[in-house]
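Structures given as structure tokens follow.
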Structure P
Amino acid sequence: MIPELPADFYSDFDSVTKEEWLQKMTADLKGKSLTELDWAVEEGLVVGPAYTRQDIDRPLGVIQAGRVSNDWLIGEAIAIERDFGRANDEILNGLKGGVQAPILEMKDLPTADQFAKALQDVRPDYIHTGFQIAEDPEAQLAEMFIQLVEQQKVARTGLRGAINYAPGKTSVDRLRKIIAACRQSSMNFQLIEVKAEKDDPEDYTGGLAQLIDCANRYLQDMKKAGIAIESTANSLYFSVSIGLRFFADLAKLRALRILWANVLDAYGLTLPTTIHAHIRNDGENVNTNMIQSAIQGLCGVVGGANLLCIRHNTIGDQDSAFYRRMGRNVQHLLKMESFMDRVIDPGAGSYYIESLTNAFAKKAWEKFQSGISSPARQ
């Protein structure tokens, strides 16, 4: 148990203002201007070299609301193509290695027998099962999964998973039926993926504005089809990529929670935000990729991702199983040795991170309100 600090613990330390800190920094720079340390994150958004409590003008509760830990699901993407037996081996190998959320990627809908073969000996009641289908937005994946679960005689109540359906690609009527079927089965499946049309590392706030604009339009489209706003919001998850700019990507995840909470507040709702974070490095040097992925993984969990999937590019005859294992083990280290799953919002209290988060949220909200973020509005 950590002892409480006495009330006068800090009384022996002089209070220092931000101006005094900046004066000290200027003196240490020996004549150079402080502006040389500024960072132009994107056009119109410049971050200074130092921040203090004076720069924080927002309570921290929004990001932490409803969270009892910082735990996340360890994801792994597995391609399901023609060899369904091999796909099953990869799924089972991943689960034995600690995967909690396999993501099954397919171009089109397999047959029921192929689907069953790929998921043979997999217990969906112990994991979060994700599906990504590329070329058939109307695919009856949810029904096929429910049928398979019934054949396995597994209780459907509380089953967790996600499918990358999206209004505009998938018909609203189809989504209405799937949401109703999952609700009837008491399955906790999120069926609507919100993903930015573009992922421009030079325009973080534009990407954030586009995400919440897209999600808000999904709420409206589904409402017109007779689906309550709350039902749609509970069926929705954000899919976000993590790049190589640690602080900016970290702040992006934190700002997304603030922004979506603001949107839901307009509907009188207070619901958790689900973020699936994806890391993919396609450089030719696989060792460099692994080092980068470790740093990006830390960024994702400090930023509060609910699910994290780390992919490594493989070249030629390199063993893809080894690199998938590296993607898992990075996350095991972050949980079991760094205990990053135990501290809710580890970035909280860092004046630099808080200020960058606020700057992203404010600018993205302005873009969202002005309607310049959505390609559909341009």
Structure Q
Amino acid sequence: MASTPSVNKSPNFKELFWRFTLRHLQDEPARFILTIAGIALGIALMVAIQLSNEAALTSFHDSIDAMAGKANLSLSSTGNSFPESLLKDLADTRKQGELLPVVQGKMAPQDYPKEFLTVLGVDLFKDKEARDFQVLGVQDKLLTVQDLLRLLPQPDGVFLTQKYAKAHSILVGQKIRFIINDQIQTLTVNGLLGNSGIGQAMDGSLALMDIAAAQKVFNKIGKLDRLDWIIPQKADRETLESQLQKLYPTYKIERPSRRGEQVEKMLSAFKANLLALSLVSVLVGAFLVYNSMSIAVVRRVEEIGILRTLGITQKQIVRWMLAESFLLALVGVVLGVLLGKLMAYDVLKVIGKTIQNLYLPIPLEQRLPSLTHAVGWILFGVLIILAATIPPA
């Protein structure tokens, strides 16, 4: 007598998942592709914005730190230069530490009128105690003290960064026409600042001049823009800071290290807006997943009913749907992270221009941090997307 075959054997979960998911993938490729694309774009925008935010703040902090160097106290007049006589009045403060005068200005090459350079006019010998820089000559040869002494008397000498010179094919000794205070002036490139210290600040859009030459070029004879101090002892610095605030209440007395904190506070609202935008993009991706899985469940009602009659439990059905959505999320997240890394360079350019126009006229270095800075937000986005799959399942 022949035995009756069993009909109650439940399919293996892996067999169930791959057989039915792959069949639906073949039947409905557009739905799967659109869902993955939505997830990828949401994650990509979040990754790009987070990396760009981190890169922007890091670039600002690095530029501020490089330009300040070792100086730990400064005096300036908001938006205006002040008489050079103030330097003589404060000569006694050299007992507490080094006192360094600074003249600052802006200029742009006539051939590139929108590419402004920030120029610091300093005492090139004493200023090395505050700011780290190397001056290079022809064939990147390090200039000696004798070389600098020979070059400094030139009233039209300027030192550009290696990065800027390379980008614009500028050579040492070349004469460049610059737009300065709405006038055309010709300056000679006496040397280049090496790619270290201040030579890396502001993405290379920085130049140094001897302070006397800078006063002449920027029409600031007898005037200064800032005084920097290097005061080793904390107690001396705090005492001097308090004295300066009492003597010069209309002047800005600050520690350069605090400028980074001020920049971060200034940009906090801007960062919050970008964060909200990235969260909206992830929520859109989560909605697409929710909508896709809801459609999938509706279309598979008959199929799910048949599977239930064959012994498949509700728990297995839920696991199947969750596994399918997790696979979609995984593919979308991987593609989103890769796409976000590529998008971040363009996003950083847009963010940089916006920040320069609205907040600070400081060029951003086009260098992105590693993805580890966005891991937390990536995981947060993944959790939101996966959470959207639970209700349909």
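Just so it is clear, none of the values below were taken in a lab; they were calculated from the coordinates. Predicted, not measured: the structure shown is a model, and the values here were computed from it. Cβ atoms are built from the backbone, for glycine too; each structure is taken alone.
Results, tabulated for the structure shown:
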{"item": "Structure responsible for 4.1, with distance in nm of label points 7 Å out along Cα→Cβ at positions 184 and 296 calculated and labels P, Q on offer", "result": "P"}
{"item": "Origin of the derived value 1.23 (Rg/Rh (Cα atoms, Kirkwood Rh); candidates P, Q)", "result": "Q"}
{"item": "Answer label among P, Q for the case where distance in nm of label points 7 Å out along Cα→Cβ at positions 56 and 240, calculated from the coordinates, equals 3.5", "result": "Q"}
{"item": "At a computed 0.50 (FRET efficiency 1/(1 + (r/R0)^6) of positions 216 and 328 (r between Cβ atoms, R0 = 35 Å, to 0.05)), which of P, Q", "result": "P"}
{"item": "Which of P, Q yields 0.40 [FRET efficiency 1/(1 + (r/R0)^6) of positions 224 and 320 (r between Cβ atoms, R0 = 41 Å, to 0.05), calculated]", "result": "P"}
{"item": "Parent structure of the calculated result 21.9, given that mean count of other Cβ atoms within 10 Å over residues 72-79 is the read-out and P, Q the choices", "result": "P"}
{"item": "Structure from which 33 was derived, relative contact order in percent (Cα under 8 Å, 6 or more apart), options P, Q", "result": "Q"}
{"item": "Given -17500 for helix-only ellipticity at 222 nm (-39500 (n - 2.57) for each DSSP H run of 4 or more, over all residues; to 500), calculated: source structure among P, Q", "result": "Q"}
{"item": "Test item: FRET efficiency 1/(1 + (r/R0)^6) of positions 168 and 312 (r between Cβ atoms, R0 = 35 Å, to 0.05) calculated as 0.60, pick one of P, Q", "result": "P"}
